Structure 1
Amino acid sequence: MKAVVLNSFGAAGKVFETIELPVPEINDEEVLIKVKATSVNPIDYKIRSGHLPHLVPAFPAILHGDVSGIVEKTGANVTAFQAGDYVYGCIGGVAGIDGALAEYTKADYRLLSKMPGNLNFAAAAAIPLAGITAYEAIFQRANLQPGQKVLVYGGVGGVGHLAVQFAKISGAQVYATISNEQQAAIARELGADYTIDYKKETVTYFIDKHTGGNGFDVVFDTIGNQHLTNSFEAVKRKGTIVTTVSLDTIDLSPIHEKALAFHTVYMILPVLYNDAAGKQEHGQILKHITELVEQGKVKPLIDDRQFTLEQIAEAHHAAEEFRNTGKIVVSI
């Protein structure tokens with residue numbers, strides 16, 4: 001089979017190599033998938049560039065966790081799927097577990113769900129990592145309740161655009177940060193009740209404007225850096241902050257001073273530590289997301305450009321330079 005691999009870290013145009021490899025052999029808990037599409041997540045280009053070398057212990061490495069495709073073969077203990085099923089999930093691309101940048105890949109069946117019947121492979125591949133992350137943040141960590149005010153930093157980002165939709169389903173009043181009017185229109189279409197241009201409005205200004213100076217019940221930070229620090233200011237006393245990006249050195253005293261609940265989401269943990277219960281939970285989350293998509297309550301935001309496996313370097317460039325609106329999808 002054709003596969004795109006890394007044998008070193010560096011710029012996308014220099015390190016990706018296309019080679020021939022044997023079709024993977026599966027164990028009793030796995031399925032063989034004919035890959036139809038994957039999507040680019042920040043973890044993919046951070047691994048490729050060498051910023052997270054501990055997540056790739058051996059070369060050649062096949063990256064990309066998100067996958068959609070067709071089941072070709074099932075292991076002896078797999079009863080949830082059969083050959084011919086259309087499936088999707090976040091399956092690996094880390095810790096020596098092969099990802100989706102190949103014509104075929106194998107996956108632990110517990111990480112998978114059948115695809116939403118109303119999506120094509122490209123759209124389905126955009127969901128797993130971002131969808132599970134947003135689901136964990138909104139429904140599990142924040143336990144968002146009807147009527148609460150939630151601020152989503154990065155309202156049209158890969159995770160943020162799904163978080164906005166999940167928050168709306170929860171019955172919350174949804175505020176989304178954006179940086180231009182095009183993003184504002186998209187965020188409102190996805191369910192945001194209000195949009196906040198973080199380039200033009202100070203934190204103090206929009207706290208006063210939208211909460212009377214009290215702060216938001218929940219802040220979900222999908223960007224990190226200064227936005228995480230701003231989250232401490234934007235949340236109310238005894239409020240909740242959830243972040244996906246806390247890899248920084250910051251002053252945590254506001255958590256104590258406001259008696260905040262502070263949570264992080266790192267959805268690849270079940271894959272990293274071969275956590276059977278965690279894998280099962282990811283599969284169940286995807287099944288629920290599938291239902292929401294089929295009910296028309298959730299939809300992925302896809303960048304207009306679509307790339308092929310041969311264009312993986314260009315896809316990574318586009319994602320790294322933030323030249324996209326919605327997830328960047330790679331068709332295999």
Structure 2
Amino acid sequence: MRVAIIGGGFGRRVVAPVFAETHGCEVVDVVSARDESAVRALATRADVDLVSVHSPPFLHAPHVRLALGEGKAVLCDKPFALDADEAAELEAEARAAGVVALCNFEFRYAPARGMLREIVAEGELGRIEHVQMTRLSAGSRVPLRPWGWLFDRELGGGWVGAWGSHAVDTLRSLFAAEVTEVQALLRLDVRERPDEFGDLHTCTAEDGFSASLVLSNGASVAIDSGFAAVANLTPRFTVFGSNAIAELVGETRITIRRADGSRESVDLADAEEADGHLAPMRRFAEVVRDAVTSGEIPAHAPTFSDGRACDAVLDRLRAAPFAPGPVDPS
């Protein structure tokens with residue numbers, strides 16, 4: 001499978017080396033998402049089987065449509081589109097083109113999450129009653145990340161799309177349920193950022209959010225997240241069932257606690273890598289390769305349909321009000 005990669009950030013840093021080392025795959029080239037002529041030249045090459053789109057969200061639609069127009073299979077990063085309406089249009093266009101069209105929700109294939117999915121599916125926890133997710137980091141604050149599209153709402157920026165998309169997909173895929181109710185509060189802790197030239201810009205996209213959700217299986221969900229803290233905290237994902245509680249700490253340790261006081265832990269620390277995207281991306285690359293070469297998409301693979309369903313929830317999260325922010329004591 002010959003892969004064309006659009007995107008000089010995540011695409012070049014993670015996706016390209018993963019596909020390059022995946023058996024049966026060849027990376028034809030990696031081009032900057034902002035170089036329109038290079039993107040068009042690469043996506044229209046006759047020797048390309050898959051166009052892997054890792055451009056900023058406001059460029060996803062034109063890049064996906066370029067690939068679909070050439071009859072190429074497409075892998076599009078998240079957040080899939082700028083909103084659910086655009087996502088639905090891309091989903092319909094991909095269906096009409098008759099090509100393999102996948103969304104890059106690679107964390108479906110993280111080893112610990114796969115293990116947790118099996119625990120839930122086998123009923124070990126009993127009826128799922130509540131889920132708690134916390135993800136608080138200093139990713140955009142220490143050191144201060146310069147202003148760019150990530151902090152501009154109109155360009156598809158914001159923590160809701162950057163991380164909330166993964167959270168929503170995890171809920172949908174792990175519990176085989178849809179998000180039916182959404183209440184949220186957005187945060188904007190760093191309100192101005194300098195660009196690469198030192199000029200200050202006002203941020204219009206959230207750098208954190210808290211949410212209360214309800215799933216179609218009746219479970220409640222509490223989310224507290226952001227990437228503008230002054231220090232990193234270990235992420236936690238806790239599932240409360242009628243028989244037991246499972247807690248995933250980071251991406252390496254699952255602990256199950258039961259009503260009788262017993263507990264057991266599985267530690268996958270040996271599999272941890274410096275970049276947490278690599279392990280799940282390697283597994284997902286094999287799924288993508290097999291789907292493109294066979295034309296058959298496995299039931300567990302994230303498709304444009306999943307991207308559209310996720311974007312519908314993201315729209316509701318983004319519509320939430322902003323917290324007023326703390327008052328400076330000075």
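Any read-out appearing in this document is the output of simple, stated calculations on the displayed coordinates, not a laboratory observation. Just so it is clear, the model here is predicted, and its values are computed rather than measured. Cβ atoms are built from the backbone, for glycine too; each structure is taken alone.
Using the calculated result 22 for relative contact order in percent (Cα under 8 Å, 6 or more apart), pick out the matching structure from 1, 2.
2
To test your reading of the models, identify which of 1, 2 gives 0.05 for FRET efficiency 1/(1 + (r/R0)^6) of positions 37 and 205 (r between Cβ atoms, R0 = 25 Å, to 0.05) when calculated.
1
Where does the value 16.6 come from, among 1, 2, when mean count of other Cβ atoms within 10 Å over residues 93-100 is the thing being computed?
Considering all the candidates, the number was obtained from 2.
For distance in nm of label points 7 Å out along Cα→Cβ at positions 53 and 269, the calculated result is 4.2, so let me know which of 1, 2 that is.
The correct label is 2.
Given 0.90 as the derived value for FRET efficiency 1/(1 + (r/R0)^6) of positions 117 and 181 (r between Cβ atoms, R0 = 35 Å, to 0.05), which of the supplied structures 1, 2 does it correspond to?
Only structure 2 yields this read-out.
Using distance in nm of label points 7 Å out along Cα→Cβ at positions 45 and 189 as the calculated read-out, with 4.2 as its value, let me know the right label among 1, 2.
The correct label is 2.
Given 3.0 as the derived value for distance in nm of label points 7 Å out along Cα→Cβ at positions 61 and 85, which of the supplied structures 1, 2 does it correspond to?
Corresponding structure: 1.
When distance in nm of label points 7 Å out along Cα→Cβ at positions 77 and 277 is calculated, the result is 1.7; to which of the structures 1, 2 does this value belong?
Source structure: 1.
Suppose Cα Rg over 2.2 N^0.38 Å, for residues 149-284 alone works out to 1.07; of 1, 2, which structure was it derived from?
That value comes from structure 1.
Computing distance in nm of label points 7 Å out along Cα→Cβ at positions 5 and 261 for each of 1, 2, which one ends up highest?
With respect to distance in nm of label points 7 Å out along Cα→Cβ at positions 5 and 261, the highest-scoring structure among 1, 2 is 2.
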